[in-house]
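Visitor: Below you'll find a set of structures to go through.
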Structure P
Amino acid sequence: MLYVSFKVNHEDWSKGIDYSRNSLSVLDIKPSTNGARLLIEFKGKEEDAKKLKWNLSRVSKFKYLGTIIVNEPIERILSNYIIMNGTATNDGIYWTVILSDYTELKKMLRDFVEHRIEVKVVKVVKVKSEDVLTARQEQILKIAFEAGYFDYPKKIRIKELAEKLNMSVSNLSEILRRAERNVIETFFRERS
């Protein structure tokens, strides 16, 4: 398994944001009939969030979550892979994706070249398969954690989180329970 980090230039949907005052992260991408559906986390002031004209829900004082549909080649390509995150900065968007092997990396890069997308690979890390969590479990656990699902009191309920992830409550609940069990089991195994 490979963790691949790379940078691409901004597209129309990510332009016009003052990244010195705000942050924008893509937590998940799913294919959609109109392109790709992105789960977005925006951190910034309320007036800046409103300027985006996206359907964002406030989860804390300066944090907003929501989904947007983007019909751009980069996101359409990435919707076929498991992404850990995408982080927008002043000079572009940095993506981290999880790929099975170098063959899959070559295929993804070939898709970028075919669509004339300028991409700069920043880092490739080969990961052993002895991980406690599957890539999907890690991704969903991270999204739930960042959305405040594990806070007390909860900042987001499982039903709302499931809607944001475009999945059923039962499926999300099962993934979270299995991930929690794996983490707890590993914790106690390492302590004994």
Structure Q
Amino acid sequence: MSAAWQFCAKEPLDALQDTPPSIWVRRFLPLLRPKGRVLDLAAGRGRHTRLLREAGHKVIAVDRDTAPLRAAWSGDSLCEIIEMDLEKGAPWGLGHGYDGIIVTNYLHRPLLPALAPALAQGGVLIYATFMVGQERFGRPTNPDFLLRPGELLAAFIYRLAIVAFEQGEARTPNPAMVQRIAAVNGEIGRLPQ
């Protein structure tokens, strides 16, 4: 499953308004270290890359199709774009020490164990994707791309300090069955407003 349906930062204004940044990502964005180094994994067309750059973060945007990202961010010295098929089975090759990792609308289970160790001390994981039951609402319907109940929590509960976790039917921006987690590598500090 690709996040290819996310939008690009420098597209016409009407395209920018079609897919705003995730409510979950916006909610937990304040937990990121100011001007930190953030990995936008499966960045798609860059909706979170744009949000992160507007907030002053250095972004590493990774996707298998980087044409939309390059169109929007080439020339931005604080936005590195990496073309990579995350599902090729290669070992984690994206480094470590991230102040944040953002993943939305994407699931490739073999990557889950690599995420917590890739965070710096105090780094924040913000992850939201589809879960079982999504087939009632549309794509994705393949169980390989749908989390099982509690799966994100189980993947990180012993590796990171959980700030928030939720699962169930979301009504906005469109009806969907989702799981979401925000977690910190280290002590939990302040909560976002």
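We did not get these values from a lab; they are worked out from the coordinates using the rules stated. This is a predicted model, so every value here is computed, not measured. Cβ atoms are built from the backbone, for glycine too; each structure is taken alone.
Visitor: Give the label, chosen from P, Q, of the structure having the highest value of mean count of other Cβ atoms within 10 Å over residues 56-63.
Guide: Once mean count of other Cβ atoms within 10 Å over residues 56-63 is worked out for each structure, Q has the highest.
Visitor: For helix-only ellipticity at 222 nm (-39500 (n - 2.57) for each DSSP H run of 4 or more, over all residues; to 500), the calculated result is -11000, so let me know which of P, Q that is.
Guide: Going through each structure in turn, the value belongs to P.
Visitor: Upon calculation of distance in nm of label points 7 Å out along Cα→Cβ at positions 72 and 88 from the atomic coordinates, which of the structures P, Q produces 0.8?
Guide: That value comes from structure P.
Visitor: Where is percent of Cα pairs over 28 Å apart largest, in which of P, Q?
Guide: If we compare percent of Cα pairs over 28 Å apart over P, Q, the biggest value is for P.
Visitor: For distance in nm of label points 7 Å out along Cα→Cβ at positions 40 and 64, find whichever of P, Q sits highest and give me its label.
Guide: Top value of distance in nm of label points 7 Å out along Cα→Cβ at positions 40 and 64 goes to structure Q.
Visitor: When relative contact order in percent (Cα under 8 Å, 6 or more apart) is calculated, the result is 19; to which of the structures P, Q does this value belong?
Guide: Of the options listed, only Q reproduces it.
Visitor: If distance in nm of label points 7 Å out along Cα→Cβ at positions 152 and 168 comes out at 3.2 when worked out from the coordinates, which of P, Q was used?
Guide: This value belongs to structure P.
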